[in-house]
Each structure stands twice: as C-alpha cells, then as structure tokens.
Structure P
Amino acid sequence: MEKVNNFFLINCKFVKIYRKLTQADLAAHLGMSRATISGIENDRVPEIGFRKVISTSAALGLELALLEKSKRPTLQQLLMFA
C-alpha cells in the first residue's frame with residue numbers, strides 16, 4: 001500500500017501546485033485543517049482514509065480509476081508520466 005500512498009501524495013501535491021492552491025485553500029475547501037493537508041502531503045499521516053482520498057481527489061479535479069493489474073505499463077500510462 002506504500003507505493004499507492006506515495007503515488008497519491010506526489011500527484012496531489014503536483015496538482016495543488018499546478019492549480020496554484022495553497023494548503024490552506026485546499027484545507028478550507030475540504031473542511032480539514034491545514035496541518036492535516038500538510039501531514040498528508042509529507043507522508044506524516046500513517047493512513048489516509050478512503051473518504052479523504054475521494055474528497056481530496058475531487059477537490060483537485062482528479063479521477064480515481066481501478067485498472068486491471070498488468071506487468072507492463074500501457075502506452076497511455078507512459079505518456080501520462082512523461
């Protein structure tokens with residue numbers, strides 16, 4: 001689960017910066033404290049609950065998707081992270 005958390009953290013932080021949002025902006029929108037957002041971004045929160053993942057993703061305009069596990073990344077996945 002650690003890789004999933006790190007992937008989520010990196011993407012959320014990147015999107016937040018890209019959209020020029022501060023931790024305080026995001027926290028206010030989600031009804032969380034800025035310290036909670038900071039803890040999530042800096043991997044100090046031991047476990048991110050599913051509700052926080054869903055609400056944070058939605059607030060940042062991200063979509064969660066369940067994909068079949070494969071050994072090799074698809075072309076779409078490679079282009080997404082290029």
Structure Q
Amino acid sequence: MSRLLIKKPIISEKATDISAAGKYVFLVHPKVNKKQVKELIEKIYKVHAIKVNIIRIQSKTQSYKKAIITLKEGETIDIIPR
C-alpha cells in the first residue's frame with residue numbers, strides 16, 4: 001500500500017539542487033496528506049522527516065501532487081542506487 005501512495009522520486013535539475021540542502025521531491029498520490037507522506041517516507045527510507053510541503057499541480061491535461069521532504073540534518077536518501 002505504501003508504494004502506491006509514494007509513487008516515485010522526482011529527479012530534475014531543481015530537485016537535485018535542493019537535495020544538497022537535505023530536501024527531496026517525490027510524486028505522491030493525489031489523495032495523500034502530509035502526515036501520511038511523513039510516516040511513509042520514514043518507514044520506507046528509514047530517515048527522520050522534519051517537514052513536509054505538498055504542492056498540487058493542475059493543468060489542462062493532468063493533475064498531481066509533489067511532496068518536498070526536509071530531512072534531519074546529516075541524513076540523506078539514496079534516490080539513485082549505485
């Protein structure tokens with residue numbers, strides 16, 4: 001169920017730039033809320049999320065939500081496994 005709510009990390013130039021500040025961007029299910037996103041990220045990636053911001057994107061062709069997760073200082077998420 002958790003993988004259905006957190007769809008995938010967003011890898012873009014802007015998302016990569018803010019990851020240096022401990023913030024990561026994920027595409028999430030349209031019905032999910034901040035509390036659910038925080039719990040799922042902590043469970044899946046075993047990190048401590050301090051803050052969650054959700055942005056709703058609506059256009060003529062599609063609508064979706066992005067979640068920006070701020071992690072505790074010193075913690076990182078390996079989005080692209082090596």
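Derivation of every value follows stated rules applied to the coordinates shown; laboratory data play no part. Computed from a predicted model, the values in this text were never measured in an experiment. Cβ atoms are built from the backbone, for glycine too; each structure is taken alone.
Key figures
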{"quantity": "Parent structure of the calculated result 0.98, given that Rg/Rh (Cα atoms, Kirkwood Rh) is the read-out and P, Q the choices", "calculated": "P"}
{"quantity": "Among P, Q, which structure scores highest (criterion: relative contact order in percent (Cα under 8 Å, 6 or more apart))", "calculated": "Q"}
{"quantity": "Per mean count of other Cβ atoms within 10 Å over residues 47-54, the highest-valued of structures P, Q", "calculated": "Q"}
{"quantity": "Source structure (of P, Q) for helix-only ellipticity at 222 nm (-39500 (n - 2.57) for each DSSP H run of 4 or more, over all residues; to 500), computed value -7500", "calculated": "Q"}
